[in-house]
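Have a look at these structures, which come just after this line.
Coordinate-derived values only; no laboratory data. Source: prediction; values computed, not measured. Cβ atoms are built from the backbone, for glycine too; each structure is taken alone.
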Structure 1
Amino acid sequence: MSKVLDEVLAANAEYVSSFGSKTNLGMPPARRFAILTCMDARLDPAKYAGLSEGDAHVVRNAGGRASDDAIRSLVISYKLLGTREWFVIHHTNCGMEFFTDDLIRGLLANSLETAELGADGFRDVGKGPGSTEGQFIDWLTISNTRQAVVDDVTRIRQHPLVPKTIAVYGYVYDVKTGKLIEIEEATRAGRVEETRGVRAGDVEVPIQEQVMGSL
């Protein structure tokens, strides 16, 4: 076995030995919120957001982007498991800022070996062969961190499967200080939209439709 595999299994054995009352945790997150954030190894949502097992859902991908799959997870999070507030948390010095879609497509076309990051950015050092399949993927790279947060919160807010009653907050995590910095424009875009109406069965009927239906 590899050294990393040995370390992971040893750590798990220690975790199991003191698992205790966590065996009784329920499936729905106890604090009813979810975080969408980056997979960067410097980010530990449990620490920067004060989470314990069972508290919240954490969805991670490269960049913390509101991809189709991230939204799939968030929709399941609220529809089946009851979350009511969502955080989109990007971070400073994100690797997604250091390349473009065209660059990674070119790197993959050259070889499938790990690229090298130098002063001028990533370059391929592999011998090939590569694959052109990368051209069919939207890599969701980032050119402006703050704007990316706004864009992702806006996409989530405007998604037809996301109810207007869920608050969506936008933040950037500073990797130098550990501080969460609010992106006010993003939080404004993700604010709860109050609706007025009455319920017919499980469907909320807006006031305008009630009036039209009575004419």
Structure 2
Amino acid sequence: MLTFEIANKKIFIESPVDPADHSKSIDATIEKYAIGDKIPFWIEVWPSAIVLAEFILESDEFKNKKVLELGCGLGLTSVALGFKGAFVTATDYEMTALQYARRNYIKNIGNEEKAKFIYLDWRHPLLFEKFDFVIGADIIYERNLFVDIVKVLEMAMDEGSVCYLADPNRRIAFEFFEILKGKSFGFENILKREIEYRGLNTIVSIYRIKKK
């Protein structure tokens, strides 16, 4: 069980990772649990998720708002949204991740009255509603999915919607934002925060994205 103290909230996160492996770097842990080419990024809490959770907990804009989370993983940011009273639709491509995210949400919030956990393939998204907010932590790292993520944003957002993406300033993210520019989205870097986690210092940026 991982324990995070973020913005005066204590959050408990269950993970399939052996507790002994939490003393290792995230990359070493991911490598240990990888099976061939299948890399289970979802089994770890990443620095971007911690920074995004802190941003959510420090904000007053999510109460009773419909929020779509892309790539929820273990559900740290889902829990943060739960504490702020949002209606959460947490999504992931990995069914096991959704099971852990749901358990972690209930463990921290006490119920799932305002949350649902849904499988979502960005390449073939089934979304039938618009959301007030879309969030994602460290999801823009695979070039072949950039266009698909933008299509998901087009489907999930209307003119009044806001997307917040947290990213550890990977160089490849520049290509994603260039695609956004060509699809009538505007964006700005609204926060840059350095975090020390698992022996590594990471500078995380949060971007606010809106339709033009």
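Work out distance in nm of label points 7 Å out along Cα→Cβ at positions 141 and 157 for each of structures 1, 2, then name the structure with the largest result.
Working: 1: 2.8; 2: 2.2.
Structure 1 comes out on top.
Among the shown structures 1, 2, from which was the value 17.2 of mean count of other Cβ atoms within 10 Å over residues 101-108 calculated? Walk me through the numbers on the way to the answer.
Working: 1: 17.2; 2: 20.2.
Corresponding structure: 1.
Supply the structure label, taken from 1, 2, corresponding to percent of Cα pairs over 20 Å apart with the calculated value 55.
2
For FRET efficiency 1/(1 + (r/R0)^6) of positions 29 and 69 (r between Cβ atoms, R0 = 25 Å, to 0.05), find whichever of 1, 2 sits highest and give me its label.
1
Assuming 0.40 is FRET efficiency 1/(1 + (r/R0)^6) of positions 53 and 133 (r between Cβ atoms, R0 = 35 Å, to 0.05) as calculated from a single structure, say which of 1, 2 it is.
1
I have 0.50 for FRET efficiency 1/(1 + (r/R0)^6) of positions 61 and 181 (r between Cβ atoms, R0 = 25 Å, to 0.05), calculated from one of the structures 1, 2. Which structure is it?
2
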